[in-house]
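Dropping the structures in below, format is structure tokens.
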Structure 1
Amino acid sequence: MPPEFTEEKEEALRPVRSGGRGFPAAELRQALWLIFLAWIFGAAFISIISGAALTSFLTNYLRTDDFTYGLIMAAGPAAVLFFFLGSYVNERTGRIKRNFLIFVTLHRLLWLGVAAIPLLLAGWSLPGQAAVAGIIIFLSACAANFGGAGWIAWMADIVPRRMAGAFFGNRAGAGMVSMVLTTVGVAYLLDRFPGRDWTYAIVFGLAGLLGAVDILLFRKVREVPHQVEERPPTLLAILVTPWKHAVFRGFALYTCAAWIAYMMAGPFMWRFCFEPVKDGGLGMSLSQANLVLFIIPTLAMALASPLWGRIIDRYGPKPAIAISSLGAIIFPLPWIVMHHDLALLLYPMMILGGLSWPGIDQTIQYMQVRGFPDERRTAYCASFQVVFGLSSVIGTTLGGLLATFWNGHMGLLAGLPSWVSHYHPLFATSIVLRVLAFALLLLPLRLPGTAGMRRVARALATELPLSLPGVGGRRRRRG
């Protein structure tokens, strides 16, 4: 039987500090509860500013074209360089909490500016309103990245290492339930009162307030100041240090390639769902698209995230992200041939995708909390977030360029069925890039975790049914 992932094996690869440093048991429990509770509000905020509401605002209200839509969706990730500045300040002062509270709260409240656009700028041209929205989204992301650069390092001090995967998995699951409830309410409002100025004002105003509550709950979470180096690092050292670490380089390179592929297609699946059937789209309403693209996979993710967290604690991150990444290749394949008559395939496809995706999310969370060295941890997290953000910018922008190109050159694909739209070549390109990233970058990557993919897949198949509501309870009672 292959040995399971152990702390000793991880320690042999790289020493990291145990969480819970300097926290009495009662205070640690309170801190973990506040971190857990805060994300319920934060997840509601994220679901509004990144999902159906924002897509509807840009597509149906501001009527942006594919290229402008791609640029605005890339505005947030484009601010990732501010992670370096935030890390620089954190490493030189040894403090994280103050900047986090000030700047990330500002990030959330800036969305009140987006809420004001339909009310205060109604007389402007639609391109002008879109430009203002893009600027506010960019400035909001700058504040988030500067203030949030040290958040992972702060959490690494608090969350005990033996339970990091399970804790963040359960936290993610609760957040996803919050996301679903929020998006159901928002989608109903936008569908019930389509195109109204005040609906978007209410939705984005609510997002800003919910997001601020998330951050302000951290006021009661104590920070253990980090010892500042005798010679505080320069900005150049912050930039260079992570790239000397082989595990970081490999993981960052794979994440970059994979996220370019994911973001190339992801935002445009919404556009494809909204596209009229006569133009090759699925002709869905906002509520229908929200159900397929967000609610169904998010509920599946909420169910599976705690299990994936426990799997990572038990077997290590390598088999978890390998199985999940394989799922991110296989389950989206029907998008390449998707059209109105096959729309029912979306339901099982999105369920399976939602069950498999948390292995990617939880591995990324795990690597930032436990997978990088403790010394200058904020530099590692900042560099990783910059890679993550830039790949999102590249992927989204490239997706917009490809969609625009194919929209004007579908004649190059003569002989294909009439239902083929300019989004289908985009989805096919995304799948090809995912396969290349998996085969060339992930499989050779050296990460903690010695169990094989088959062994971990069997554990997932065995334990996932027990995660279903009621099933686990019946099993325990019978035992």
Structure 2
Amino acid sequence: MIEILNPDLTPLLDVEIPGLEAGQDSDAVPFGIRQSVGSDDAADLLLVIQAIDPATGDWVSAGVPPLDEMWARVRIIDQVTTDAPAQQLEVTDWTAIGAWRGLHIATLLAGGIRTGEILMRPPASAPELAWSWRLAVIAAEHSQAVPPGARPGILIGLGDAGHSAAVRGLAVTPSDTPDDQVHVAAGHYVHRGRLLGVVTTALTLDQADAAAEALEAGEAYIAVVSAGAAGLTLTKGSRAIAPRRPATPAWEVSLAAVEVRYSAGDTVVEGTDLTDLLVYDRYFAEPGTGLELRLHAGQAVGGGTLRYHSTIQTVAVAASSTRYLWQRASGAAELTAGDPPETTALGPWWKVTTDGAGVTELVDLRHFGPDTVVLHLRGDLPGSPGEIVTQLVGHDGLVIDQVLYRLSDNGGGSAGQTQLDLEIDGATAYTSFATDDQRPAWAFDASSLEVGDAIHEVTELRQGLVVRLLSIEHPTDGTPVWAEAYLVCRRS
């Protein structure tokens, strides 16, 4: 059972907000959310608010100004438990809630209390009326009703300052010959509504914990690798015989936890010291163990509901079959031979083919809610490396989600490679190419002529910018006829 509590652990029934004045923040009121001792950990909770309708005296979830105008602001600020957990959980910034919107809480540990605060921010035009509020938690569900007219599709979080998530890449691995480094693969992630990219990066661990205290025999500390506004972050915990995992910095995307053990010599990080925390967004799917599909986290709107998941689901797949993955209005994933399982289902998102032992092919059929704009650059390669084609951006508010490249042929040369670059407003979109060159390249004898996994770091476009496709290297004794790039852009 999940309870909403006062700081003294008595039930919080009606919330009384002191200092409630039109046009300014009220005083903050503390509260707690407790998961009963002996229960399992709870995931994907939704903290919602209701108010009394003065006209009827009934508790309502919409239809009165404080809810429809989202006066309420809530945040989660701490975690309190009688048993010290193995990890510290995330906190949240102030988030507006009201009709059709709640605060998503990814995890509530069994026997634990998440502490938070609520305040009200009425507009300057708010009428002087007495209001009564109460908080509630929607648990063990993965959907919430939304108003009519919401555009169907998977949400991608661009432009949403309350959203951070991994998109592609970013896997954390030890060195091939274990040493004091871990390596983060190049990738993209959303941080507070902005798409950011990082190149392959090595992070170095040592024998000092968060307080710069050296490990002693039998001790260890845990460090969390995450991605945020300034790139990659390494957050260390405190040394202990049984160390706790530190909290990931607010709004950053968790990638991995690394346990660093005491060593009388050099620090060594083995594969067994790494715990994978990487969960992709947008309902990305990948083969699981045997006849299983791993469906990652995401949010989607359709059929009158907002569906949401923050953890990976395991979906059983029939042997030697071809099935299509759909999502019901409840948020549940379901595979069918073709037709949707219900009229409110979203999809199909993935085409899944299996043999007798496991998944053999996954075809991505996902469709996203925001508009997609594709800028197509194509032209003949010059006789020597240089400009291929230039285009003026005529749209505003675009984010380059992915760039797909293709060559006409490998050039038929005898050595070397063809390499392209994409410039935006006179500068390369691959700003860290000197460290890790992500610009697309093809060997002189390449048989595959498409590239779609290059990680660009410049992601935002606005009207009036100039984008330019150019070649920066040609093979010896040969040049492809033409090259093209598709800039797959989303509206932010």
- line: Working back from 1.4 (distance in nm of label points 7 Å out along Cα→Cβ at positions 143 and 343, computed), options 1, 2, answer is structure 2
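Work out which structure the value 0.15 belongs to, where FRET efficiency 1/(1 + (r/R0)^6) of positions 135 and 287 (r between Cβ atoms, R0 = 30 Å, to 0.05) was derived from one of 1, 2. Can you show the working numbers first?
Values: 1: 0.50; 2: 0.15.
Of the options listed, only 2 reproduces it.
Given 10.3 as the derived value for mean projected area of the Cα convex hull in nm², for residues 351-446 alone, which of the supplied structures 1, 2 does it correspond to? Kindly include the intermediate steps, with their values, before the conclusion.
Working: 1: 8.5; 2: 10.3.
Among 1, 2, the structure yielding 10.3 for mean projected area of the Cα convex hull in nm², for residues 351-446 alone is 2.
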task: Using the calculated result -0.61 for log10 I(q)/I(0) by the Debye sum over Cα atoms at q = 0.09 Å⁻¹, pick out the matching structure from 1, 2.
output: 1
field: With relative contact order in percent (Cα under 8 Å, 6 or more apart) derived as 12, matching label from 1, 2
entry: 2
query: Suppose you compute helix-only ellipticity at 222 nm (-39500 (n - 2.57) for each DSSP H run of 4 or more, over all residues; to 500) for every structure in 1, 2: which one lands on -21000?
result: 1
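Bear in mind these aren't lab numbers, they're just calculated from the coordinates by the rules spelled out. Here the structure is a predicted model, which means the values were calculated and not measured. Cβ atoms are built from the backbone, for glycine too; each structure is taken alone.
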